[in-house]
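Colleague: Next up: the structures, one after another.
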Structure P
Amino acid sequence: MHPSPSVLTSALYTVRNIVTGDDVQTQCVISHQALPCLSKLLTNNYEKSIKVVACWIISNITARNEEQIQAIIEANIIAPLVHLLQNAEMDIRKQAGKAISNAASGGTHDQIRFLVSQGCIKPLCDLLYYADPEVVKVCLQGLENILKVGEADKNMGITGGVNLYAQMINAAKGRESIEYLWYDYKKEIYEKTLKILKLLKQSSILQG
């Protein structure tokens, strides 16, 4: 990668513009080996603005299709994203949260199980307290899909009759984070919180 931060930033914004196109344009970025470069940007000591744009690019890719989500997984990008979601400055955390949540919203059950195995639940729940409404909405959708996979696993008898992901959300104080949103956000987000709390109740984690 180019050693000049200004050149690197310009290149990243160009890539970001490409991945805001369609799936074919996004696949061109993947096919030209952009993902290993993005992984290095997340894990090495680059300035905040560069990490923000890198996460933004990844969030656009994870908003695409299952194959492109899988490419992100196979490039070993999920663990660095989760680390940033837990530990970085808020601007980076927001974009990392969108990237993880988009993958959880559009991924297969196996892909969502992998996201959970990388520790995404607690930092997503924590982000609900601080993020803006757009990010909150994406995070809620991701958590809802994670819960649905946990419920499917429960119903198939994989997890001993319990929704393990509901337990993990509850242990991460996700219920408190979600209920907090009742008071501060618009109707669309309020309704999404009710859906998630209903899923938690159905899983027998919440009692009424």
Structure Q
Amino acid sequence: MQAAIYRLTAYPTGTTPELADFPTGAHAIRVPAPEVNGQEAYWVSSDDPGYAQGLTRLRWKAPDGRWLELDNSNLAEADRQPVTQRIAAGVTAGHRSIPLPLRIDGIPSGYVLSSGTFERRTEAGNEWWRTELNYSSAPGMYFSTVITPDGDEPGRPTAGPADGRSRPSTCKAAGGVKVCVAPLQENALTAGGGPQGWLDKITLLGADPAKWTTDVLN
């Protein structure tokens, strides 16, 4: 049985998360949920029963007004909602810089960071982490930068590119860490020297978290 995975997202102050459609065209819908520590909460579900069955995504407001979101994978169906609610009740919202295993120097002025994630889990005694930074190089032009340990992901010895998607990735590795860059549009990195030009701006800091930095973007 695979280990349970939890993903916690904190939206920026003043941002109301959207109920975006799914890739198949199914619509996301809002389903009332019990309050979390006295704050407004709801489940994200779908008008498509197939999507709705697999969703356990809870959104609620923190005391400072920010929206928080928690979803999970690999939980027994009977545990999905009660465990998610229990974890949400124990979340404390705050502001903290998270050290990451890379530094990016010489970012072009037109590049905009659209989102970033950091995941860490332990499976069968092996720790695995994943960092993803999504950038826009121009309107409608996006690319992802994914950093993981340089090796097979626990439970997925035959995994493909580190970004987990089918689009082509260009990668490099050093010090036990691997970084892959993948354009979402074919020309997203053309002006910046292509994927290799972006990789050349990245310094990998190794697998020891003590050597990671909060000064990532320069």
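Nothing in this text is a laboratory measurement; each read-out follows from the coordinates by a stated rule. Only a predicted model underlies this, so the values are computations on that prediction, with no experimental measurement involved. Cβ atoms are built from the backbone, for glycine too; each structure is taken alone.
Colleague: For mean projected area of the Cα convex hull in nm², which of P, Q scores largest?
Modeller: Working: P: 11.4; Q: 13.4.
Structure Q comes out on top.
Colleague: Determine which structure produced the value 15.6 for Kirkwood radius over Cα pairs in Å, for residues 67-130 alone, calculated from the coordinates; the candidates are P, Q. Working shown, then result.
Modeller: Details: P: 11.5; Q: 15.6.
Label of the originating structure: Q.
Colleague: Suppose helix-only ellipticity at 222 nm (-39500 (n - 2.57) for each DSSP H run of 4 or more, over all residues; to 500) works out to -23000; of P, Q, which structure was it derived from? Each step should come with its number before you reach the end.
Modeller: On the way: P: -23000; Q: -3000.
Checking each candidate, the match is P.
Colleague: Another question about this same structure. Using distance in nm of label points 7 Å out along Cα→Cβ at positions 3 and 35, single out the structure from P, Q with the greatest value.
Modeller: Details: P: 3.0; Q: 3.6.
Comparing P, Q, the top value of distance in nm of label points 7 Å out along Cα→Cβ at positions 3 and 35 belongs to Q.
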